[in-house]
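Dropping the structures in below, format is structure tokens.
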Structure 1
Amino acid sequence: MHKKLGVHIALLIFLSSIAFNSNAGEIFILDEKSLVKAASVSNPTAEKIRASLLSSEISESQILEKFQPSFEGSVSHFQSDENTVAQYSSTSPINQMSLGVKKDFSYGMSMGLYNVTSKHTYGNLGSDARNSIKGELTMDLYKNFFGKTSRSEIAYSNYEKEIARIQSQIDNRIFIINLHKIYWAIILNEEAIEISQNLLSIAQRQELDAKRRYKNGITDLGEVTRQSSQVASKQTDIYHLENKRELYIRSLKELLPSIANKKVEIAPYDIEAKEQEILSVIQIIENNEEIPSQYTYYDDIVEYVKKSYYEQDNIADNYSDLDLEFYMEFEQSDSSNQLSNTMGDVHNYDENRYQFGLNLSVPLGSRKNKTSSLKKELEKSEYLADKQNNISKIEAYHSQTVENIKLLRKAAQSQISSIDNMKKSLDFTKRKYNQARIPLRNLIDDQDLYLQSLLKKIEIKSLVVDQVLDYLTVFTQIPYPSKEIL
């Protein structure tokens with residue numbers, strides 16, 4: 001028995017390892033289209049966004065559920081051994097059952113309708129069974145008069161739900177944009193790797209040339225070791241860039257669990273076409289001198305925040321008010337008597353009863369007024385913070401991004417000019433070195449300067465891309481990337 005169990009466990013472990021290794025062996029071809037597709041699969045970010053939206057919907061539902069009709073029922077039995085003063089006094093047992101429906105209305109009223117059945121025993125005289133239709137009505141006459149508080153609570157919860165709905169759309173878009181930022185970081189890193197590999201190839205050829213020169217007695221061993229050091233340095237740079245690529249891929253896997261166990265391979269890409277997409281967004285940004293509100297949802301949030309605060313302020317105004325309530329109760333019943341003839345003939349009869357009145361509750365002391373004042377101050381501060389944050393975000397991102405992009409484009413143009421000059425200088429240095437007119441150190445220095453210029457150009461591109469994509473996290477309706485990808 002134990003051997004069979006051990007075999008089953010070993011088999012399960014073996015099959016699990018096969019399944020895991022099979023999954024780990026899958027390849028995810030990374031491009032923008034596959035990235036968006038992977039984002040549509042369940043992931044922590046999307047679930048958090050959905051949870052936030054559901055939270056606001058629950059808050060609204062909890063307020064609305066107060067105004068749903070409810071079924072109410074009660075059953076009671078009363079038993080006592082006490083002696084009655086008179087034999088016609090009602091004694092135990094007393095049985096009663098009530099069934100009905102109650103509903104609160106958003107305009108400050110509550111109504112209930114019940115069927116009440118009761119049976120009383122009158123000593124030795126017999127019993128009396130009653131069946132009643134009972135109606136109840138209450139109306140708030142002050143704090144929630146005509147539902148001023150209830151309607152504000154409903155409106156407030158609705159506005160908060162709308163804010164959450166819009167914010168969820170923004171957050172989903174921001175999530176996609178952040179994935180594109182990582183993708184851009186990966187492909188620009190690939191561009192840097194390609195440049196470094198080209199320079200590594202040059203350094204390796206120079207190393208071979210230095211060894212040939214040393215063998216022929218043209219140069220000394222120092223030149224060979226210096227060039228070998230350059231090869232090692234260039235290889236180290238490539239390892240560093242490859243490590244950065246793996247860190248970017250890890251960030252993607254953390255955001256997209258569906259690819260966590262897959263090997264990521266970068267699909268071929270057209271860097272010029274990608275840059276053209278960024279330039280088209282820059283054109284939209286620069287063509288709008290005024291804030292392009294048609295591309296953002298944050299101005300809609302500001303409007304809902306304003307409406308939400310107004311309703312919240314109404315609720316706080318009523319917080320410390322007194323409670324004054326009118327109530328009315330009406331009951332129509334019929335009685336079926338089975339009493340002893342010692343009381344004479346008693347016939348069945350119908351009876352109507354009603355009562356009405358006022359309930360008053362007045363808070364004593366100043367604590368409720370203090371609480372109401374604090375609530376109003378808190379709500380005002382939160383409102384101003386939300387409003388100013390959203391407005392400043394729209395204004396700052398537009399105006400500052402325009403200025404930053406202008407500066408970065410100037411920097412890019414200047415860097416292109418610098419690269420051209422460095423390329424000419426490097427070609428000139430190579431000729432001098434090949435003619436043995438300058439030492440190897442001069443050639444190495446110029447090559448390093450040229451490499452740094454190329455990498456600086458990629459760094460500027462990265463800054464431009466980050467600026468543009470950051471802008472899209474606020475102006476989320478600007479089309480990017482192409483519709484085919486989305």
Structure 2
Amino acid sequence: MKRIKGYHILAGLALILVLYFPLFLHLDSLPVTVWDESLFALRALHLFEEGSYLYNFNFYTDLPNHPNTKLPFTTFFQVLGYKLFGVNELGLRLPIIFIFLGLTTWMVFHFKKHYLSWVPVLIFLFILIASPGFVRPHMLRTGDQDVPFAMYLLCATLLFFQYLHSTKGKYVWGFALACIAALMTKNLLAGIIAPGLLVYVIYQKKWRWLFRRPEWYGALFLIIGVYAGSLVYFEWQHPGFIDRMWNYELMGRYQKTIEGHQGGPLYYLNRLIRGMGVFFWPAIFSPLLLSVPDVPNRWKSLIRILWMSMLSYGLIISFSATKTSWYVAPLYPGFALLSAVSLWHLYQWYFVNRPRSWQVSVSLICIFIYSWNYGHTIASNYKPKPSTKGSKYGLFLKQLDRSNAPYREFTILDNNFGTSAYFYTQMYNRLDPTYQLTYKRYIHLQPGQKLMSCLNDVLKPIDQKYEYKVLEEYSGCQLLEITAEK
């Protein structure tokens with residue numbers, strides 16, 4: 001057994017420190033946001049409490065009719081997060097970060113075994129944690145599932161590549177599992193890297209070999225069987241599931257703009273450039289390595305398949321009528337790995353043999369550039385503020401809890417979507433048995449009733465119709481006690 005040296009321990013501690021600030025610092029300071037994150041929170045809550053799939057959010061009293069067609073693979077990890085950390089922001093968000101770090105750790109061993117160096121994966125990790133577009137709400141620091149989906153697709157690409165070049169059947173089964181994880185997280189969106197993988201197979205003249213391999217058909221049968229079987233099951237349990245999934249989640253969003261999410265054909269490219277900053281450009285120049293004789297063919301082939309899969313994904317989503325900033329998520333790991341491969345080879349065949357003074361100067365410049373991006377990423381996520389009033393309840397409740405305010409029994413009144421408000425009633429009722437919080441969408445108010453709201457559409461009508469006293473206030477939110485009707 002190898003003895004662990006002191007500098008290994010120091011390096012490990014330094015890595016933990018570097019990871020902590022962008023990934024974990026104030027992770028629970030942003031309240032669970034309205035729409036996507038709060039929907040994932042309630043999906044996991046239902047599975048946690050009832051042990052079953054939540055088909056419609058109107059299962060919860062006063063929440064609107066909103067069918068759920070998200071497939072539940074990654075939700076199982078968030079249920080585990082609730083069991084380990086409680087029903088709260090950390091229970092929802094930590095599983096997303098752990099999936100990212102866990103699959104990155106798998107990549108370390110994968111690269112060490114097949115590429116004889118894990119350093120590119122370390123560079124890959126450092127690039128992603130210093131990319132503000134990747135480390136932000138709706139990506140790595142919230143309970144949304146776009147980052148796990150992105151990592152599943154990257155792992156599927158790496159395993160498919162390894163299968164083609166090693167011909168060992170175990171890799172195709174790993175590819176199948178990664179594809180199932182992606183499909184059962186973000187549905188058929190997982191399939192849009194397939195054209196790129198097919199182009200790579202044709203380029204490598206492997207298509208005849210591939211389609212003669214029995215394990216390849218077995219893997220396809222497993223992928224299609226699990227996915228199709230899941231859809232049949234959900235359709236049987238909830239008639240109309242497939243129609244809603246296809247016409248709202250998939251083609252409905254691709255063919256027409258949903259909820260005002262729109263942009264031009266370069267929308268995602270611009271998001272990626274802004275989100276990665278300087279780290280985007282080594283990926284762009286990575287094809288130059290294909291003409292360098294000293295770069296091993298295995299690395300050149302890896303660059304090709306990464307480019308083909310990322311172009312396939314990027315081009316297809318760019319033609320979608322609905323464009324949201326988080327659909328770009330799978331491009332971040334792919335381009336980060338391309339940048340890491342470029343930088344690693346630049347270091348090997350250009351940096352190592354240069355004069356010592358030159359190495360020191362370039363190293364200091366690189367440290368400065370990285371520190372600036374890293375610091376910018378941390379600053380952009382330091383105690384982030386909610387972007388909507390309907391997401392402020394978590395902050396208001398935390399203020400009441402910290403100040404030991406005596407108010408423990410009241411109603412959160414929110415006539416908008418209400419999912420974030422409802423989540424916090426459940427969170428605080430579990431946090432302390434003295435809390436008796438309820439959520440209502442519309443109620444008839446009575447003297448003596450206490451209510452909290454952050455919405456003008458609630459507070460203004462109350463001001464017009466009722467006499468009340470303000471018990472507590474926070475950032476436009478109020479906790480009121482109704483005293484009389486005007």
Starting from the value -18500: which structure in 1, 2 was helix-only ellipticity at 222 nm (-39500 (n - 2.57) for each DSSP H run of 4 or more, over all residues; to 500) calculated from?
2
For the read-out mean projected area of the Cα convex hull in nm², for residues 204-459 alone, a value of 34.6 was computed from one structure; give its label from 1, 2.
1
Supply the structure label, taken from 1, 2, corresponding to semi-axes √(5λ) of the Cα gyration tensor in Å, for residues 220-371 alone with the calculated value 41, 20, 13.
2
Thinking of 1, 2, which structure, once FRET efficiency 1/(1 + (r/R0)^6) of positions 148 and 276 (r between Cβ atoms, R0 = 30 Å, to 0.05) is computed, gives back 0.00?
1
When 1, 2 are compared on Cα Rg over 2.2 N^0.38 Å, the highest value belongs to 1
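Only the coordinates and a few stated rules stand behind these numbers; no lab work does. The model shown is predicted, which means the values in this text are computed figures rather than measured ones. Cβ atoms are built from the backbone, for glycine too; each structure is taken alone.
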